[in-house]
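Please treat every number below as a calculation from the coordinates, not as lab data. Computed from a predicted model, the values in this text were never measured in an experiment.
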Structure P
Amino acid sequence: MKISFLFILVFGLLAVLPATSQTVAYSLNNTPLFTVNMPDGWEFKSKPNPRNPATKRISGTASNGLVWFGVWVVKDVKTVDEAYKYVQTTARALITDAKETKPGTPGQVNGMKAKFSEHTGTMKMQDGKPQFFNAQVVLFETGSGKVGIAVCMADTDGMKAEKTNIDAFFKSIRPIK
């Protein structure tokens, strides 16, 4: 009896421990370029990028639905500076009130040259209602002549609720060598 109680207790404790994140590789033309860890509970899919169907985009939402995220390779650019111009142009084209709240800051992500920026704006949701959002963007040179982009978009509550996961998501981007 004591052994079965102990087994149930240990099993119950293991059930409440957080699950580990899942590492996902991003490939272009069957060549792996980088990996990113998806926090526990974040649901994602790999599907064609709507602005560049020849490439894939890994995207999805946090388990509570408060954050949308995406990771892909920016078409026709070779540096983070070129990709930064792409982000500014695309943001203005897709979101008329897009504003950059923190200009691109150079840095590194796990040895890759990177640029970090933050934005705000309003998007029309699937139900047709407008939704204000904050966005964090990381552009990074993959070392293969390609530039990756990672984006997290959420309202203010989503950014607060998922801050730890968002930070871990961006810090987890690693080149495949």
Structure Q
Amino acid sequence: MQYVKTDILLIRDMKAEDAQIITEEEIAQGWHQTIDKYLTRLEHQKQGLCISLIAEYKGNIAGYINVYKRSVEGPYGCRDLPEIVDFGVLEKYRCKGIGTALMDQAELIAGQYADMVYLGVGLHSGYGNAQRMYAKRGYIPDGSGVWYGNSVCPPYRQCCNDDDLILYMSKELNRTS
């Protein structure tokens, strides 16, 4: 399915062949990536658990985002709320409005299921652009503190500043259905 189509940008459902392209592009820009994450998203999409979107910029895969209809992770897990997961724009395509377009579409999709959407954002500097984007879009911390892995990191406990150190944020939506 196509969600957005302009002369230079297409947002559509993820297809099987996209997984290898995204993986190779992320490895080329120095990210530690495997194809497994994308194959899992495709399987979850097939099962109806999520909607996995791809952004093409001038015909090239430029970014992705996933909306889980009823997530079971994080502080809002099992509360019938959608979660935005694994949002990324390849570095060579940033600052072209692609991330904004993906987030706009993800929030529209999430609004079909609930009045609120949530997401987790990493806390190291590699997530700096995403952190700023979420704040500008009206996402606020959920108040549960910092999470490491799949649980709250207790006060004063040491943890590693890696991809598993996250802050959950939520946003109220204008429901579309």
Structure R
Amino acid sequence: MTTIVLVRKNKEVVVAGDGQVSMGNTVVKSTASKVRKIDKRGVVAGFAGSTADALTLFERLEAKLEKHAGNLSRAAVELAKDWRTDKYLRRLEALMAIGDKENSYIISGTGDVLEPEGDIIGIGSGGNYALAAGKVLIGTEMNAEQVAKKAIEVAAEICVFTNNNVKIEKI
């Protein structure tokens, strides 16, 4: 697993993720990048779960954004529908946290497109730890990037499937 956190603060949107890739109880890689920016559409995304599955989903998300003229809400719903109903896609095991300047969503393979109540999303094995840390830090003078980075660092201290090699993308 992994830890991904998405933070919105002061018109900034940041996705941060740790760099650990595990197979069972073994760390295979410690510097992976699980966050991406789709520059053309002003979207940032992070994934938790199988790397190959997540990369497939990123490609699909980009295609949906192109098809729906950058409308993240529509693209997210269409991706979730395909993910749930397509024979190939429904086997993919991953979660995505995505955001643009107006919206933030969690997308799952069960067809869920969830919009969080607050300005923070946490997914993956350390997601709840990062979410809790982010909720505490969001009220400080830290900017969105600092909150996201610190939230991942806190999760890394608690979750054995999370490390502190933090990768960040922002819009």
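Kindly point out which one of P, Q, R the value 49, 41, 31 was derived from, the read-out being Cα extents along the principal axes in Å.
Q
Comparing relative contact order in percent (Cα under 8 Å, 6 or more apart) across P, Q, R, which structure shows the greatest value?
Going through P, Q, R one by one, relative contact order in percent (Cα under 8 Å, 6 or more apart) is largest in R.
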